[in-house]
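Every read-out reported here was derived from the displayed coordinates using simple, explicitly stated rules and does not represent laboratory data. None of these values were measured; they are calculated from a predicted model. Cβ atoms are built from the backbone, for glycine too; each structure is taken alone.
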Structure P
Amino acid sequence: MSVYLFDMGGRPVAFRRTWSDPHVFDLDGHRIACLPWEDNEVVDLDGHYFGTIVDDRLVRRNDWCERPCVALPDDPGPVERTGQPSAPHYFPNRFAYQDVRVHHHA
């Protein structure tokens, strides 16, 4: 089942195929970002900071800094999400983050 990622308001904005998937997809199944390192920092398809996964949230840290990304994982192509989003977890650290801007394909 897909792992849904939520914005700060608890709305689903993206998903991963599994918790260990290095790719982040919009809700239409297009790859929008990836996790090139062994942490929760997410970069866009140009290799620039996109956001951070905090529990089940995809958010931007207020104190982020640019980190060089030399190689992205290979694009798996469009995928389909499975299952429905469950209720988002409680997110108390709102002061340290802001919502990411997920652009959906037409």
Structure Q
Amino acid sequence: MEFIMRFHDKGDLSATRALLRSKGIPTHVAPGGGRSPSFWALFCCINEQADDARRVLHDSSHEPTLQVDAEAFEAMLDHPDTSLLTRYATMVAIVVFVLFALLMALLSMQLR
């Protein structure tokens, strides 16, 4: 991600994001200034589009060389990566299964 610009007005930020999104440039916003954000930093999600994003902001008729489905791209960013949690849950399930199998084997030996 490459920094594009800083905003102090949320309305201007929303308008700029909408413009870039319409041109196929996905963006990400990071709040700044502590608990109550006093500004927002706008980032271009795809580094190769950063120069085009800046050009669009200066000339809204500019067409980026690389365009993607910005809404789908940004929606992907909103979903947290759960792969680590999935791996952890899988490992716990395997350990529980192995322990259960060992317990059943020990119990079957005692009953003989």
Structure R
Amino acid sequence: MTVSAYILYLALVLLSISMNKHYKVVISTSINKNYQIASKLIGNALLIISLILFIKTTGLSLGITYFFGFLALFIIIIALFLTYKPKLLIFTIFVSFLFWVLIKFLLN
């Protein structure tokens, strides 16, 4: 389930960065049209993959519930980062990946 949550977070970050106003705040340049399209496509694909993984790991009803619960939580976290510390948004992708790897090694 942690993989599903990480994929969901990554998808939401890609979708938020695909918007021109968020991209300018985070990266400080104008967005390339090809990057914007690719970011939207990859973000939407990762959202679907995350939903499928949540359903496969916990069942249909709990999977959908966990998906929307994590979705709401991650949207709030990303909105707070974009509002107060936009440069740290890209850094959180790497930190969350390292945190996930650490949890995997500690639990096994």
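Any idea which of P, Q, R comes out highest on Cα Rg over 2.2 N^0.38 Å?
Answer by largest value of Cα Rg over 2.2 N^0.38 Å: Q.
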**OP:** For the read-out mean count of other Cβ atoms within 10 Å over residues 7-14, a value of 21.6 was computed from one structure; give its label from P, Q, R.
**Re:** R
**OP:** Name the one structure among P, Q, R that helix-only ellipticity at 222 nm (-39500 (n - 2.57) for each DSSP H run of 4 or more, over all residues; to 500) of -30000 was derived from.
**Re:** R
Subject >> distance in nm of label points 7 Å out along Cα→Cβ at positions 15 and 63 from the coordinates reads 3.4; which among P, Q, R >> reply: P
Original post:
Can you say which of P, Q, R returns 0.94 when Rg/Rh (Cα atoms, Kirkwood Rh), for residues 23-70 alone is computed?
Top reply: P
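Looking at relative contact order in percent (Cα under 8 Å, 6 or more apart), point out which structure of P, Q, R has the largest value. Could the numbers behind the result be given before it?
Numbers: P: 29; Q: 25; R: 34.
That would be structure R.
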